[in-house]
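Quick note: the coordinates plus some simple rules give every number you see, no bench work behind them. Note that the structure is predicted; figures quoted are calculated from it, not measured. Cβ atoms are built from the backbone, for glycine too; each structure is taken alone.
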Structure I
Amino acid sequence: MTKLWGGRFQKTPAQWVDEFNASISFDQKLVEEDIEGSLAHVAMLKETKILTEEEAGQIKKGLETLKQKALNGQLSFSVQYEDIHLNIEKLLIDEIGPVGGKLHTGRSRNDQVATDMHLYLRKQLQVIIEQIQSLQHALITRADENVETIIPGYTHLQRAQPISFAHHLLAYFWMLERDKERFQESLKRVNISPLGSAALAGTTFPIDRFYTAEKLGFDSIYPNSLDAVSDRDFIVEFLSNSSLLMVHLSRFCEELILWCSQEFQFIEMDDAYSTGSSIMPQKKNPDMAELIRGKSGRVFGNLVSLLTVLKGLPLAYNKDLQEDKEGMFDTVETIQGCLEIMTGMVKTFVVKKENMEKSVQQDFSNATELADYLAKKGLPFRKAHEVVGKLVYQCIERGIYLNDLSFEDYKLAHHLFDKDVYEVINPYTAVNKRNSEGGTGFSAVQKQLQLAKSKVTN
């Protein structure tokens, strides 16, 4: 079977070499984008009179037939033709005859594959941005329900200060907002057309790159043909942004896993996002959250893999760049799946408010309130910190908490304590008073919620 590029070769590769060289097993995902790019290219060839109207019409009709077959799952691809581009060209020639061979006039597989990936990633980014926004909506809904639900806030995984559960959830909203902005910002580097750069040096045919760019909905074209066919920055940026998104999802999953444990009992995960044990009948495992946490590793790996491929490549195209696609496809599928499952988990987990509020009654997370109380009465904060630290130590020695101390205990610790001290150390009061901008006070959280709602569209 003759290769479409085989004119100067006297031997054909062995079957196993063909298989090693081919990318059709994975780049067939680009079939729609490849045909879309070819339709724009043939329209330009007609517009510039490089092809006759009749030739362009035949090719257009053949491509549209292939597109419909692709949508119906009726196209078969062969390793013999290596990649999606040569497979489509061969199928086109089979469909309409030798005139199909004129489609490749004025372009190369180098600019063709780059165009396909720009089109593919543009489409997928729009899906991902919408999915992030759906997760943000879910977080807003749950935060709205839990403004006055109190939960321990942690530093070093040690109880620090009581906070609004809504405040905690909204911290992830803002992480996702930055993720969304990064993907949105990256679109302007994705939405550039390399088509017409040919192999590396442009072409002698009088093509119109601006025509194809407009036809394909690109904002601009690459001004340098070498850069156009060798640039994979837009994929690296996507993988980098995806890695940071997965960091945020993984951190959230870690907390969900902790919160639904017997030790915390702050939430219960919905059955749809949990599994059981084959040996322990009582188990309800947060497997979906664990999988998302684990899948962060494969996304990070895809980023490192592509950076490693690119770091030593001379200009322009090299076959190494065939390794750019699988990691991109895998990352798209991974983060889209993770976002969908994460949204479902957030929408459905049960908040155990009583357990959360009970927990802040049985710790020392209200100690800072006491120090602030004394500082507001004129005691230097560092001295106030020392006084309260000694009270905490007394409580630990006696196996009690700050709200269990008698008023006499407080008076012995410092004369500035008054009977209002018990109201001050009430966790609800402690949270409600923290209304500095961006704080956990209920009024501040309501204000934050309004801002969050303004960041997402319906």
Structure II
Amino acid sequence: MSSNTEHTSKQEVPPEGYDRAEDKLIYLQTLVADNDLTLMADFLEEQSEYEIANLLESFPSDDRRLIWKQVPLEIKGEVLAEVEDNIRPSLMKNMQAVEIETLAEDLDAQDIAEILDTVDEKVRSEVMSNLDDEIRQQVSHLNTYAEYEVGDYMDPDTIQIQGNITLEQVQQWLRSDQDLLDDQAQELIVVDSSHQLLGLLSLVDLIKYPQQSLVSEWIDPAITINDKMDIQDAAAVFRASDIRYAPVINDFGELVGQLNAEDIMEIIQDDVDSTMKHLAGVSDDEELFAPILRSAKSRSVWLGINLLTALLAASVIGQFEEVLAHVVALAVLMPVVASMGGISGSQTLTVVVRGLAMGQIGGSNRLWLMNKELWVGALNGIIWALIMAGIAQIWFHDPKISLVIACAIAINMTAANVAGIGIPLFLKRLDIDPALSASVILTTVTDIVGFMSFLGLASLLIL
């Protein structure tokens, strides 16, 4: 009896009482621990596909598969389209074509294309052959684009009208099918008979102007995106223009789809996640709850590279064995020089990598930024050099040691700031992702410059 009472108390708060994402996660963790499949299914029934995707990403793989089995069938397709790319394969493991067809019944071409990227060619071909003709053509068209191109992210299913019909006819058409417009719609895309984009018709104008007038009389110009444009450039257009969506056209001016703000937000978030991982030397395909061996393997590559750079820095120290043997205080203070340069350079690197990702750095402003960081590094270098010189003097009572560490900190912090902007700009010119390798190179530069300046000055002034 007591055990039943204990089990009931764990579930005394109903799912609807959980408002925060963390509350829902803790509640679902309890259900998983108790293996309570009934309450788990009831709980998931109340969640959106976005919430379920986030919850699935918050569990280790074994628990994830258990939860996945309780996800309502009618939204499993939407959930698959929302989860991270590196999680989807585990959820679709051994899934047959007929199961995928069932999940894809109510999905748009964009989501179907994303899901089919996960399966092998045989299953993919079988699913494609059973799709509706229009959807199959849209999915096939999406697959012609490279991963970085707008066309790979656009929604090919657009609501479009022609300019040679009346406003009244447009309204009648929209009323005939309530699913044509969503609650966020503000404009309709206008094309001619050959699908050439003409512009946009706002819903306000649709209602405001004489109903017998033609659509072509009230067309507004549209901010368009080319289907071959780099998706990061398209994101910059959205930010600069403050638009919710943009028609996507090909090189011939034909409408091929639309790019939505929610897609841009997802792209920006993915880019932020990727940049954060790269700055820490973590692979893109490592997710939070990845298996131990996979995580260890993905991180070991950059740890190995870091070891090589550390050995390079150590070899610099090895050239100054004599001065270190004579002055023990130098060994005590040496990490301070490298640390101050490292943090100063990392601050600059973070700002610059973000600026590159946002498309804010280019042309003449690169030289301006280089000059700015030189002076920022020099100013901070002088300030902290004087502070550290005072600390060293109180600590060791040796003016020569105080002078050495002050000069070394000033030199290293100035060099670190210049390297913090110079390295990512150089890597960008070589078409190498600055976030991927800039931090390792920066660490090497600040260590070598710091140790050489500190120990070199010590050799000249103390020995």
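Worth a mention:
- When FRET efficiency 1/(1 + (r/R0)^6) of positions 248 and 312 (r between Cβ atoms, R0 = 41 Å, to 0.05) is computed across structures I, II, the figure 0.80 traces back to I.
- Looking across I, II, the calculation of mean projected area of the Cα convex hull in nm², for residues 376-415 alone that yields 2.1 traces back to II.
- Among candidates I, II, the computation of mean count of other Cβ atoms within 10 Å over residues 80-87 that gave 19.1 used structure II.
- Of the structures I, II, the one that 19.5 was derived from, the read-out being mean count of other Cβ atoms within 10 Å over residues 88-95: I
- Structure (I, II) behind the derived value 16 of relative contact order in percent (Cα under 8 Å, 6 or more apart): I
- Source structure (of I, II) for FRET efficiency 1/(1 + (r/R0)^6) of positions 56 and 384 (r between Cβ atoms, R0 = 41 Å, to 0.05), computed value 0.30: II
- Computed 62, 22, 19 for semi-axes √(5λ) of the Cα gyration tensor in Å - originating structure among I, II: I
- Here the criterion is distance in nm of label points 7 Å out along Cα→Cβ at positions 32 and 168, and among I, II the highest value is seen for II.
- Origin of the derived value 2, 8, 12, 14, 14, 16, 14, 10, 7, 3, 1, 0, 0 (P(r) over Cα pairs in 5 Å bins from 0, in percent, for residues 264-391 alone; candidates I, II): II
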